[in-house]
Structure P
Amino acid sequence: MVKEFVIGVTGASGACYARRLLEVLCRDAKVHIIVSGVAQQIAAHEGVSFEGFKATYHPVDQMTASIASGSHRFDGMVVIPCSAKTLAAIATGYADNLITRTADVCLKEHRKCILVPRETPLSKIHLKNMLAAEDAGATIMPASPGFYHNPKTIDDLVDMVVARVLDHLEVEHTLVKRWSGYDA
């Protein structure tokens, strides 16, 4: 059976994470894409486009989209990058656009909902919102790449974060070499 995922892209720096995730998921899964207006502006500034993927594109204000209903079954959602504003909305159940509504559906239906904040430093408010979202069932996965795989390029760092997201979505990949222990 083909897996189905929703990818929400919000107004935080790090559009490259969303693009790489889409590159991998659109190969074998059914994918829905929602990009906020601010995310579009930031992505353009960062030289990233979300066009050309074999996916279903939804306007952020299309609250009547199929994915806005709990009756539409899909395997999970990733908000990548997840702005502090979107994190706050999801943490408090403020579903004012298609991204936050679909995340709300994921949480109420007990589906995978992965939030990838790309904010630093984190205020106490951000931390409380992360905890509230996690308490509601979301997985909080800050865009914080590791270095044990000896990255040589920015793409290697992006792949490290995207690989962790794919692991939590239970999607097979070969983006990074898995840790096999330290050999002295």
Structure Q
Amino acid sequence: MWPVLRRALHGAAMGANAIGTLMVLVLVLVITFDVIARSVFNAPFLGAVEVVQFSLVFIVFAQLPDVVRAGRLTRSDGLLILLGGRAPRLQRCLHRCIDTLAGALMAVIAIAIWPEFIAAYQADDYFGTPGIFTAPWWPLKGVIFVSACLCAALFALRVVLGPDMAPTPGEPGGQESEHR
């Protein structure tokens, strides 16, 4: 059961990362279009600022689960490295405590954003400048919700299987840092 769940969560995280990467490409195209339209035609893309704002949040949350999956989340783990050779049991316990707290935080984010997602979807809530450029909020709030749920599940899996449940060497992103 655990290997199947692990593969499914890792696949979903890598898929979300791919979607985030495609959004980076869209962002590059939008900025390029805006620069060319501004320079050549003196007619900037009026929604460029809104698209960039939307894209940046979308990209961060779309790629966050893969960062968790690969064990590359930025943190200060100097103490854990020191404990690795001297007190490996304590190190594993602290890893699990950190992953439990991180998973709980992601669950809180998912719980908090869900009502906002539903309200934005039902109310046709938009951001931007009316008459110039507007886009619905609900896709962004949906990405945040799905990302937070996926991260919470990945952290829970790390708590159950241990911090060494990182990708295997054959899996993309499969080299976990040596101290884990």
Assuming 15.7, 57 is Rg and Dmax of the Cα atoms in Å as calculated from a single structure, say which of P, Q it is.
-> P
Taking distance in nm of label points 7 Å out along Cα→Cβ at positions 46 and 118 as the quantity of interest, name the structure among P, Q where it is greatest.
-> Q
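Out of P, Q, which one gives 1.2 for distance in nm of label points 7 Å out along Cα→Cβ at positions 22 and 150 as computed from the coordinates?
Values: P: 3.4; Q: 1.2.
Derived from the structure labelled Q.
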Value 59, calculated as volume of the Cα convex hull per residue in Å³, for residues 110-157 alone from one of P, Q, is from structure Q
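Once relative contact order in percent (Cα under 8 Å, 6 or more apart) is calculated for every structure in P, Q, which label goes with the largest value?
Q
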Which structure, out of P, Q, was helix-only ellipticity at 222 nm (-39500 (n - 2.57) for each DSSP H run of 4 or more, over all residues; to 500) derived from, given a value of -25500?
-> Q
Ranked by mean projected area of the Cα convex hull in nm², for residues 38-93 alone, which of P, Q sits at the highest value?
-> Q
When distance in nm of label points 7 Å out along Cα→Cβ at positions 62 and 86 is calculated for each of the structures P, Q, which structure yields the highest value?
-> Q
Match the computed value 0.7 of distance in nm of label points 7 Å out along Cα→Cβ at positions 126 and 142 to one of the structures P, Q, and report its label.
-> P
At a computed 1.06 (Cα Rg over 2.2 N^0.38 Å, for residues 30-133 alone), which of P, Q | P
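Taken together, the values in this text are just the output of simple stated rules run on the coordinates, not laboratory data. Nothing here was measured: the structure is a model prediction, and the numbers come from that model. Cβ atoms are built from the backbone, for glycine too; each structure is taken alone.
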